[in-house]
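Engineer: Read through the structures below before going on.
Quick note: the coordinates plus some simple rules give every number you see, no bench work behind them. The structure displayed is predicted, hence computed values, not measured ones. Cβ atoms are built from the backbone, for glycine too; each structure is taken alone.
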Structure I
Amino acid sequence: MRFDLTDMRLFLTVIERGSITAGAQAMHLALASASERIAGMEAALGAPLLERNRRGVQATAAGESFVRHARMILGQVEQMRGELRTYATGLKGRIKLMSNTAALAAYLPPRLTRFLAAHPDLSIDLDERPSSEIVQAVMEGRVDLGIVADITDLASLKTHVVAQDQLVVVTSRTHRVANESAVAFADIVGEAFVGLADAALEMHLAERASRLGRQLNYRIHMRSIDNVGMLVEAGIGIAILSRASAQLLKRPGLVMAPLSEPWATRRLHLCARSFDALTPQASLLAHELVTADA
């Protein structure tokens, strides 16, 4: 059986996007061509790789095995290319980095600016995702590096602490806690909330609420920080955000105060499967992020 690198990348993209159509679009392939490639792989293997349903596709048992091997092979090919570029044309290439919202709001921009200015031949593919998704992507080798909050399980990865981040309560100026210098979680757990689409933060807050025998009431979840601020300013609910994210909200009708509990101070971690096994390019970026404030 023979599979080329495009076949492998296509299959991984289809699994990540949840449909052949979305995978074909991301790979800039015609749908008919993508379907033909996947059918060819299934014919060569003699086993179906995908289960089709109304909501899209998911990998069969054979497909899951294919995913593991394809990620390993593509990771090795990318590492080989990175090392060979170093010898052939100087240090050039792309680094795949995922970051949670808090790090992207304040921590990363000045550091990436310095790094890219110092290395004009390098580029970075930056993707903003929840911490839990970032950990999974790093574990599976889909990205070189990730920056996540320590409310996520990091046991399987190598990590460096790179920054601290405080959780704050964001309310309208007319809210009852608007004039407080700090807010206890127990004092607001019964309020209506406007949530940000950050799965790791939401799970963290839900766990803290359950310890109080309570459950958070989210009236709505938004993907945009500014949209969260708009709804909070209108009195729809309150929000708990990282300070770095909340400081992006320039709305005059909002106020913020830190959560008073010790657990509300989070640490941001740079994570990798192995810092020793990074490509030379990714290793340079990791060094910049770890030592930038040393």
Structure II
Amino acid sequence: MIVLGQEQWLNIYDFGRRFFTVVGALALPGSFIVNSPFGRFTPRSTFLTVNGRLGWVLMEVWAPLGFVLGLLNSPLAIGSSPALTKPQMIVAGCFLTHYINRAFISPARTPSRSRMHLIMPLTGLILNTVNGGLLGTYLSSPFAHEYLQPERAFGSPTFYVGVFFWAIGFIGNVWADEILANIRRKANSKRADVAKKDVGKEYYGIPHGFLYRWISFPNYLCECIEMFGFALAASPVPNFAAMASPETAYDMSHFAPTFTPPWIFLWAELCILIPRAYKGHQWYKQKFGDAYPKDRKAMIPYIF
């Protein structure tokens, strides 16, 4: 059995941090070009596709598993890791609540899901394990333990604002998903226009109510708000001026030194969800034509 020292764990952690930052940067232009092969963009052929519910669970479950593994093992701690503080437990609870809903409750409550290409759960295995492991490792690190001491966190408005944004985003995310699920529930109960004319395709309708009045993807917007709140509560805001300083700009040993995993997670979410919202919005307009609300934007009311 190979036992790694703290310096080796720190190198692995820093590599993962850089890796996930770069993946987000590459995903931003790439997602505008290539459609993720699930949901409305499920391939017509069932070759190498899996059941939508099963695929979704297999895609998302790795994030909480990696998070718990990093949190419990505390690879960056010196000696035995100290007990988690209450603010650390609150932030950890926010992350796990999000993913318990995302990986288990949400797919269980959805009447049906389109099949997805096998590449999605395989990609999720890699990216979500890295992301969850990074966040769990960060949150159990000496830095996070010090930053999230009760007297410091509970005495700072930033912590409360972060938790508030997380809660608002989580509620909005669940609400938006429930509206989409109700569309399919009603369609399935009526047994009208639900026949699978295209293999692997599910019924899609125009969502209404809540933020759907203004945007096509309030679930994406709310998830970004949620992860912004999580990052704000869990970690200091990155010092972008320090990152851009001439002394460290080209030194990979100081790659984005203040860009901690909670903020990297938010960055990756934005890079993936913004183009996905744009592509999905175009799909809605093409599918429903004049019936689709013309003043509805993709993800940000009145703007985008």
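Engineer: Going by mean count of other Cβ atoms within 10 Å over residues 58-65, which of structures I, II comes out largest?
Structural biologist: Structure II comes out on top.
Engineer: Using Rg/Rh (Cα atoms, Kirkwood Rh), for residues 154-233 alone for the comparison, can you identify which of I, II gives the largest number?
Structural biologist: Ranking I, II on Rg/Rh (Cα atoms, Kirkwood Rh), for residues 154-233 alone, first place is II.
Engineer: With relative contact order in percent (Cα under 8 Å, 6 or more apart) coming out at 21, pick the structure among I, II it was computed from.
Structural biologist: I
Engineer: Also: Kindly point out which one of I, II the value 1, 5, 10, 13, 14, 13, 12, 11, 9, 6, 3, 1, 0, 0 was derived from, the read-out being P(r) over Cα pairs in 5 Å bins from 0, in percent.
Structural biologist: I
Engineer: When helix-only ellipticity at 222 nm (-39500 (n - 2.57) for each DSSP H run of 4 or more, over all residues; to 500) is computed for each of I, II, which one produces -19500?
Structural biologist: II
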